[in-house]
Structure I
Amino acid sequence: MGGGAAGFFGAIACAEANPGVPVFLLEKSPKLLSKVRVSGGGRCNVTHACDSAAQLVQHYPRGGRQLKEAFQKFGVADTIAWFEKRGVKLKTEADGRMFPTTDSSETIARALEDAARQAGVRVFTRTAAEHITPLPGGGYSLVLSGEGSSSLGPTLLASRLLVATGGNSKSVAYDWLRTLGHTIAEPVPSLFTFNVPASPLRELPGVSVSHARVVIAGEKLQYEGPLLVTHWGVSGPAVLKLSAWGARRLHELGYHSTALISWVPAHTDETLRPWAQQFRLDNGKKQVAAHPQFGLPTRLWRTLVEQAGLSPDTRWSDVPAKAQNRLLELLLRTPLQVQGKTTYKEEFVTCGGIPLAEVNFKTMESRLIPGLHFSGEVLDIDGITGGFNFQAAWTTGFLAGQAMATATVSQAVA
């Protein structure tokens, strides 16, 4: 159940591995592959160029250990080959993200829909399973509602069931899985930007730095990478990836914290102060604000200089010791008072869902309920931005579909 990346991949894998078995894909909304279509700004970040499973798992705040063996069975190279076999070539960008050469997410969506059609998967939109009942002899009875029920009938019997319903921010959305017998790791958002209403950088939206460090004061949470100043606060890979690794702790803090931004992460107090003394000796006549250092954008540099208490025409030789110390402190630790979060673009990722200890990662089958499989973000798995969540969807969907095909004797529902 679920017409997203994981659901489609699982249904296709099952149908291709066992062509004689009917496979049904149920999606309660009118749209299929919605997340695929909006991912990567409409380009679809399919996966990430990683040479090994060991390298790949380092990008998953939750689920990396369990995914290692799974990635050895179906990893990045397998994803590339799968799409290429279906006429879709992928390209690798400088940061490792992989996209279709068409730069269009529709290419990926069409490939999945075509593969499902060719494999004989029967796809139903606006079709929900209102009630799921395990049968005494094995299998499941699904009470349907929506358009699909008019052609499938009010009840659908399946020997295997794949749950690929995605993540959800509301705990109540998982109640039906609790009813079946599973526990739930409480869902909280991952991959979000920081809201800073009183940001000292509020006049700099659009300014970006290629390498910064973001630290949450008083916590063991930090990340380095590109950073973007926005109208509402800060974003960019450094913030998004930090939000993923710190998802649960940031939730506990109510998304209120002090983020310390280092614009010069290669420096420490011990290295930056000697630099300042030598630069001042060599460039005493230069105006501080007029000559940005460390490759920082001019607007950002001037803002930091102003916040240090220096006028635009102050020369290095005239900088008071207190103002110089303040400037160095801002370069190393600009404090931003975070008071909330914002979803990144149209994408939404949660951590939480089915606890990983309750799933056999060889088959993605429930350890508690025979014949019930899981794939994608309904599991307590999430990766940082860069194609990692899709790779987890392809991998878990493929393994679930293959296992369902091997065990299925009647019909399967994804």
Structure II
Amino acid sequence: MNKNILAEAVQDYINANLNADVNQIALAKSQFDGITSAEIAGQIAAKKKSEKKLSTWFNAGHIYYPPPLSIEQTSSEITAKYKSKLAKGDSLIDITGGFGVDSYYFSKVLKQVTHCEINGDLSDIAQHNANVLAVSNIEFLATDGISYIKSSEKAFDNIYVDPARRAEKGKVFMLKDCTPDIISNLDELLTKTKRIIIKTAPLLDITAGLSELRDVSEIYILSVKNECKELLWVLDKDFTGDTKIIAVTLNEKEKHFSFFKSEANVSPQFSNEIKANSYLYEPDAALLKSGAFNLIGNRHELQKLHSQTQLYLSNTVNRDFPGRIFKIDEVLSTGDLKKSHELTGNVIVRNYPAKPEDLVKKHKIKSSKDQFLIFTKVADGENLVVKATIVQYY
């Protein structure tokens, strides 16, 4: 951590150049003693990445930023704030502390938080920023979190961990491919806490995760603007019941869809007819990740288009539904489509034998803000195109 970066003149330069070309800044001669051009460019790039994701840090003065990759990998404020609700009791240890966003929000609801970060420089950065943000109930330790827990006599009400994929791995679908190794250390961790909260990337397979872990009481699937952001696995010591799965959409209005794992396998109600002036429902990414495709329709009294098409029909609008809702303007057969001229709409493909970009090119479809062309398949196997107007985005 180069404290020269915190000088007023350097901070003014960083703020004045947030929209500048960081590559040019990195290659130019540094204007400041004791600071390389690459360091200044890195601060600018990282701060710019924080503008929407971490507005508390972005808007505070004299925040020190880690490399931009750390900002990309850290939790956003909206998800960090939500997961802080999952902690119980008074204390928590974050064994993969990183930039400190999750620890910051846990400190808002708990008396004491311990932030462990094996990278000493990143630990110093997180501690400096906590001081800037006037946080006094986080203890910062530049150490390996699991080793610290093993050697310490302390017990914690919660253990939080955000394992990363190992460098040699590509896309990760299993916890065993991540570091730190939670699976091998799980028994010992549960001797020091009653609750473990594990954050994973949304690519992690839920069924595979349940097979690797034990004592999983709840799984939270968090999405923002129809993009799945995180899976949160809550392990409660000696839990033996039915795991509850909660899909959460964090937009202007927070919405939830929850069910016990044993409830997921139900039979759907299929639609016999798709017609104009009815409404088409598309579940949010968090609901789709949950795998409860049929339960979604049954809970919201919707009829499914096709067994492999996660689209649903209703004659009414229910704005509590977590996902997009479209008003159907017209239903076209593929034959009708060939006769149509000057087609307009954003193309969506669901269980249809073509790619959106190919359809746009083939039919010369012009884009639109609120109009959509939904290429899909219905219960009898027929391919259809639904011309629709969106009435709800999230």
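Nothing in this text is a laboratory measurement; each read-out follows from the coordinates by a stated rule. Every value quoted in this text rests on a predicted model; they were computed, and no experiment measured them. Cβ atoms are built from the backbone, for glycine too; each structure is taken alone.
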Work out distance in nm of label points 7 Å out along Cα→Cβ at positions 18 and 154 for each of structures I, II, then name the structure with the largest result.
II
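For mean projected area of the Cα convex hull in nm², for residues 146-305 alone, the calculated result is 14.7, so let me know which of I, II that is.
Working: I: 14.7; II: 11.7.
Derived from I, not from the others.
When helix-only ellipticity at 222 nm (-39500 (n - 2.57) for each DSSP H run of 4 or more, over all residues; to 500) is computed for each of I, II, which one produces -10500?
Working: I: -10500; II: -8000.
Of the structures listed, the value fits I.
When Rg/Rh (Cα atoms, Kirkwood Rh) is calculated for each of the structures I, II, which structure yields the highest value? Numbers along the way, then the final one.
Details: I: 1.09; II: 1.04.
Checked I, II; max of Rg/Rh (Cα atoms, Kirkwood Rh) sits with I.
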From I, II, which structure was FRET efficiency 1/(1 + (r/R0)^6) of positions 26 and 378 (r between Cβ atoms, R0 = 35 Å, to 0.05) = 1.00 calculated on?
I
Working back from 0.50 (FRET efficiency 1/(1 + (r/R0)^6) of positions 266 and 354 (r between Cβ atoms, R0 = 41 Å, to 0.05), computed), options I, II, answer is structure I
With relative contact order in percent (Cα under 8 Å, 6 or more apart) coming out at 9, pick the structure among I, II it was computed from.
II
